[in-house]
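Take a look at the structures listed below.
Nothing in this text is a laboratory measurement; each read-out follows from the coordinates by a stated rule. All figures in this text were calculated on a predicted structure; none of them were measured in a lab. Cβ atoms are built from the backbone, for glycine too; each structure is taken alone.
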Structure I
Amino acid sequence: MYSRRIAVNLVSFELFNTSGEPIRGDMRFQSGRVARPAVVICHSFMAFKNWGWFPYVAERLAQAGFVSVSFNFSRSGVNEPPDRITDFDAFASNTISHELEDLEVVLKAIVRGEIGKYLIDPGRIALLGHSRGAAIALLAAAGSENVSVLVSWSSVATFDRWTEHQKTQWRKAGFLPLSKDSAISPLLNDIEGNRGTLDLVGAAARVRVPWLIVHGSEDLIVRFSEAEQLFAASDQSKTTLIPLKKVGHLYGGPEVTPDSAIHRVLDETIQWLKRAM
């Protein structure tokens, strides 16, 4: 288990997308006068920047010499405080395209110096995402000149994850129940209406920056075969695929324990980032 301790500063920020919705985030960094590479962290579905091991990930990246930038997608349903999903209307209106727009707002804010000025080297920006967040990061990396490297943790290879029967019920009811307090409605229209734009395998073929794909062999939520699909479509001279044996989707989480696989995932990622950036 990682045990080194280095002092890290935390500064919060608030940005707004074109709909006027707030995108709230945190930057973690070491003190110093040298601008550092940034790692922008994209949280997964039904998660948020302070969920589970995401704060630990952000802290470790800052201790490793990066500026970690974590944020909540504007329609994640989280209004701080509390750190949990409480805005179900916002959550139900969320789409892939909307999350992609939010990420682009964060990237532009870094490049323009609206956040992290003098702290971040805008020529060295990494995107790191988990699960659906990794897919959002992939789309951004495939279409942005501001991304230097890409890290995908347990990424999906398609957003279309429902049977035709489920879609029929979805269209009939106007929503698809996920749990007692959550439902998704506009998402299906976004996925089916923007198949070309949201084609992840197609996006993988357009990535031109160094790319690390990490995926657990025992992932029952997003099968390892989806990592293989993305890797097969990528420029393999720039892409590294690391399979994690006996590891599932949440890397032993969401809590961080001495035996959590998240430590190994971070070790592999940090070593690769230092070489790539």
Structure II
Amino acid sequence: MRRLPWRRDCRGGSFMVKGCVLCAIIAASLGMLVRTMPDSMLRFRGVSKSFGRTKVLRGIDLDLPAGTCMGLVGLNGMGKTTLIKCMLDFCDLDAGTIDVHGIEHHRPEARACLVFLPERFMPPYFLTGREFLSLMLRLFGRRYEEERGRAIFAALDLQSTALDDPVRAYSKGTTQKLGLAACFLSERDLFVLDEPMSGLDPKARARTKDLVLKVKSEGRTLLLTSHSLVDIEEVCDCMTVLHEGILAYTGSPRELRERFGESSLERAYLKCIESHA
């Protein structure tokens, strides 16, 4: 049987040369792969949205780097939730584009990498806590594990007995914790949390922030909205101030305080929106 050339080379020094060439080809291919991967987990370009005559978003340009926790802040009605709804393809854009992990936002596969907790979270009232978590994890292609379910409930300061209770018996705070539990168990690459601390008592808020920091330390990306600038300063790498449909500021909380010469983030925020009035 005729031997292939690479077999003959194995007995001589030319094998090392061809091996080096092969390694170079692989390295070049990996380099191309790295270069083609998106630097941003989320990218908004020229995003505009109006409802009737009211312009809610006006040409928003924003990037959320992978592995970053960004806080989206603004007064009520300034477009924070609308921006998230546009990103999730819940409403059409008037103009602009949105990419999620390099994929156009309107394509279903763009949402495969993310988990979303809405501001008004209302799970099916007839399910128990365990049934809800099991259902959500099935949608994420994962299996519910009792030990992990009990562990995440404990981390959120919930009694494990709540797993057996129907959601209709939950308080607002317990309902919010259930939604957070489903998010943290999903282990998605991108967490989109709209007012995640809503309805939580001080202890639960502290526990939730610990979990957010843990998720961030694992290299995942988070976009969250909050009216609590203390929470934003504690957990976010950067913050974006949305005011009157435009980005009034994007950068770290520390840089915002320094820009307006304030020791308090709240006072710096107020000066920021006043400067864009």
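List of remarks:
- Origin of the derived value -10000 (helix-only ellipticity at 222 nm (-39500 (n - 2.57) for each DSSP H run of 4 or more, over all residues; to 500); candidates I, II): I
- Answer label among I, II for the case where Rg/Rh (Cα atoms, Kirkwood Rh), calculated from the coordinates, equals 1.11: II
- At a computed 17 (relative contact order in percent (Cα under 8 Å, 6 or more apart)), which of I, II: I
- Which of I, II leads on distance in nm of label points 7 Å out along Cα→Cβ at positions 40 and 224, largest value: I
- Largest in distance in nm of label points 7 Å out along Cα→Cβ at positions 128 and 216 among the labelled structures I, II is structure II.
- Structure responsible for 21.4, with mean count of other Cβ atoms within 10 Å over residues 96-103 calculated and labels I, II on offer: I
- Read-out FRET efficiency 1/(1 + (r/R0)^6) of positions 144 and 256 (r between Cβ atoms, R0 = 35 Å, to 0.05), computed value 0.25, structure in I, II: II
- Winner on mean count of other Cβ atoms within 10 Å over residues 48-55 once structures I, II are ranked, highest first: I
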